[in-house]
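Each reported figure results from applying straightforward, stated rules to the coordinates on display, with no laboratory input. What you see is a predicted model, and the numbers here were worked out from it, not measured in a lab. Cβ atoms are built from the backbone, for glycine too; each structure is taken alone.
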Structure 1
Amino acid sequence: MPDFAYVARDMSGQRKTGTLTANSQHDVLAQLDSMALLPVEIKVAKESAEARGKRVSGQVMANAYNQLAALLRSGVPLLRALTVMSQQASKPALKDTLEEIKLKVEEGEPLPQAMARYPRVFNEMAVNMVTAGTEGGFLEDALERVATFTEQQEDLKGRAGGALAYPVFLACVGTAVVSVLIIFFVPKFEPLFAELREQGNLPAATDMLLGFSAFLQSSWMFILGFLALAIFGLYSFLQTENGRYWLDWAKIKTPLFGRIFLNLAVARFCRVLGTLLNNGVPILRSLEIARDAAGNRILSSSIQKASENITAGEKLATPLAASGHFPSQVVEMISVAEESNSLDKVMTQIADSLERTTFRRMDVLVRLLEPMMLLLMAGIVFFIVLALMVPLLSSAGTV
């Protein structure tokens, strides 16, 4: 858990400062209230060594959850199970984390609280599901469901990355080929066209190509510097909250791929929400976690408004429909599920259906994108060759 530095005043108005360890600022407020202190300022203190721990890949964590569930289901005590897993862990980061968790559990700390100390290894969804499993007496089932969900998310990332790998490769290769042609090949024709340019017989396309090539040759340092500054500026902007919000907005508004990004975010939200509800996590807490797991701030804002409606005693489907970010069939299924009290199962079914539909659409778009990029590259190369050959053929015909 992170440390929070606070500035507060006691009942007599005296200024008090210090640090508290808590899951969130809300928990810090509760602790200060129990200490009869009025908070003035709360901020995250310097990140602890635990929070700076290395990340562990999703597939490794899925295997770890499955192994722990299998050991517990076989009757192995929790401490012994953690010892066995730490001894067999192949990743040093996971090994160190499991050893630390074992020590915390030996000291009497509950397993979910010990896991929460390592947010870079155990995400919030896993911690909350393990909490529900510990309190409800179904820890093995909760761990298996976390493992299944983690595997599904890793498969989702892998399929999306694999589908876009070849188009990105084509774009990089095409850019490199065209750059080499313009910078190194085209200038060799400059002396041949000098006389035609003086006579005013040089085609406009050829003149433009030679001018662009000369500009790249003379200003390549300026261009590289500008690109480096632009990339650095964009990267810095995307690290801010406004930048991340803009990026999430741009993702769902991108032509052709915008609907894919949005549907995948909706599918993540539905799967996390269904999994949490199925494990006994209260709906408001489930919505809070699933909102963050969606991975899109535009969508998270709509879900936040829906949570406020639920607090007021209203249904979930109505505000989701009003946001315009959820497909109508998804909203209809959620509405029926709320009436039949089967929201946990239906949300998982929605996620499965959306992922299947989205990946079919992605496959079609990627298949179309590949020939489009090849045609674009061929068109640029054809333009370069044509711009160079037409003056040569014209001059040869006049000889």
Structure 2
Amino acid sequence: MSLRDEIENVLRAWNAYEIARGGSPIIDFDCDPGGPEPEPAPDRLTVYRRLAELRPTATGPLASRLDADLAYLGALLGEHPPFADYVRKTQGCGTAGWPEEYIADRADQARAPLADLGITWGAHTNTELRQAEGLLNVSEAPDAIRQAAEELEPAVREATGSTASYSLTIETAEVDAYWAYWLDGAGDQVRLRLNLPNVEFTQTGARQFALHEVLGHGLQSASLTARAAAEDVPWVRLLSIHAPQQVMLEGLAQAWPLFLLREDKVLITRVKLAHYTQLVLAQVHRAINDGTPAIECADYLRATVPWMTDKTITGYLADRGTSPEHRSYMWAYPAGLDWFAALADADTDVSRKVLQAAYRAPLTPTDLAELWPAGPAIGGPGGPLRLRKPPVL
């Protein structure tokens, strides 16, 4: 048995153990489905010891994947390593963050299109933007998402070169969690879950859902499955949110409108606002892990993202400060979006090379940097960690 297959067997047993005890799955998308149902591992320590035994012989993508699994499993066992070390081992990128001037510039780039839409910057910004996006009833959302995916699929396939097939199932859920939507699956079977308490459906949002979840995560994962079926790939065929491909997955999924729908003024405004918001959340992510009091982080968020509620802020802080899963995973959003937003403005030959590679292998931040050496530092170029509130305008 190859080392890759041994690693996958251990991960499948670990995944079965976590599911059996009611925990979060370890595998979010299975790019090699169809095998026998795994026997759950007896406990996390057994999994840790087995993965540690495999690590000395691993190189390349197998080594980086094992480092991520061991770091995440160590956190589940009670470790609380320094934030920078933890993210480097799991997400595979730095946590230097972004200068205040850069974040302020991104705020300006979000304010301008909002103003063009007649939307004010304040407590009602998100509500007003939702109105501009065209509100939809919950019952209309699945059909609207499917229709948007059908319309946009040819453009995504042309950009990525993907010919993989997939089948989409849309389900609803009511979960007390941060997420509004989530995609998982196996092979060419893609499941999109909509968390009803956390999501408002809009016409623009349907296009965003289609690009992010269906044609981003769904078609991309199905494309990786197709390649894994055709070739003896050197990477682990099980995608997990604590592993270093997540920066690519979340970054590109968020940034797809910047590559394909530049003329969609409302959607691009939403993406620019998300880019700014993610950079602000990155500041708080660093701060809460650096010992900054939670109330200072909360006050900073209320000042810089005034439409964010205390309930939302409470969840964000707890996730980023105490959750082994989200302390790692949530960094993928700002790190990935900032890099892919820059790529969308780069030379088309460079962006096309990256987009096609992204639908052939689970690229790590190191892989992305090798594909575009002139690109920005993933995780930020660095900046002082000061939670300065902006002046009242």
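Can you tell which of 1, 2 yields 0.05 when FRET efficiency 1/(1 + (r/R0)^6) of positions 126 and 382 (r between Cβ atoms, R0 = 35 Å, to 0.05) is derived from it?
Numbers: 1: 0.05; 2: 0.70.
Only one of 1, 2 returns 0.05 for FRET efficiency 1/(1 + (r/R0)^6) of positions 126 and 382 (r between Cβ atoms, R0 = 35 Å, to 0.05), namely 1.
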Kindly point out which one of 1, 2 the value 62, 47, 43 was derived from, the read-out being Cα extents along the principal axes in Å.
-> 2
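On relative contact order in percent (Cα under 8 Å, 6 or more apart), which of the structures labelled 1, 2 is highest? Don't skip to the answer; put the middle values down first.
Numbers: 1: 13; 2: 24.
Structure 2 comes out on top.
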Distance in nm of label points 7 Å out along Cα→Cβ at positions 6 and 214 derived as 7.1 - corresponding label from 1, 2 | 1
Identify the structure, out of 1, 2, from whose coordinates helix-only ellipticity at 222 nm (-39500 (n - 2.57) for each DSSP H run of 4 or more, over all residues; to 500) was calculated to give -25000.
-> 1
